[in-house]
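Bear in mind that the values in this text are calculations on the coordinates, not laboratory data. The model shown is predicted, which means the values in this text are computed figures rather than measured ones. Cβ atoms are built from the backbone, for glycine too; each structure is taken alone.
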Structure 1
Amino acid sequence: KTFLALRIAVNREMEELGQFLFRTPATMNSGARWVVLSYHSREDRLVKQAFQKGERAGTLRVLTKHVIQPSEQEMMGNPRSRSAKLRCAERAPAA
């Protein structure tokens, strides 16, 4: 956990993710789908907030009202998938 925290801080991963989440909707065509996999709770919180903000602004339509997580069967076959969380949104038509 210490190494993970250092890596996140040194690489400015949360800031980079925030910029990515802010800029991506503007590059999407109407109806395009955006799927994001996160592996850390802080990452997932940023993704969730960005999708909610986009939905409130009318630029995104969130397709996954609840986060999708791996099944028990998937985790047994692929233990690293345990922390994965998937969220999906669609670019709303331009007004």
Structure 2
Amino acid sequence: MAKSLVKTFKATLEPDRTGLGWTIIRVPRTVTEAWQARNRFRVKGGISREGDEGFAFRTSLFPTGNGDFTLLVNKRMQAGAGVALGSLARFRLEPDTE
């Protein structure tokens, strides 16, 4: 049986450290290593609060330069999922090959 490319995890929405006012999450390294992600990497998936159906999105993961990746959680995604800076959210991601 083929290994599923869909990955689920929880992450806390936090401010980025660039001073641009963005809200990000840090994607677990186990997720990006499973996909062998190297550079900017297109994904699709959903963001939700515990027990909610969630909000679907398509975006890119951005490398931090040390092997980790971040995901920008824009205002539309936050509003759609009912989360904000400091919230713990559930994410479902998979590579976007379309």
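Observations
- Structures 1, 2, by mean count of other Cβ atoms within 10 Å over residues 21-28: label with the highest value: 2
- Entry that produces 55 once percent of Cα pairs over 17 Å apart is calculated, selected from 1, 2: 1
- Which of 1, 2 yields -15500 [helix-only ellipticity at 222 nm (-39500 (n - 2.57) for each DSSP H run of 4 or more, over all residues; to 500), calculated]: 1
- Test item: relative contact order in percent (Cα under 8 Å, 6 or more apart) calculated as 40, pick one of 1, 2: 2
- Computed 2.6 for distance in nm of label points 7 Å out along Cα→Cβ at positions 37 and 61 - originating structure among 1, 2: 1
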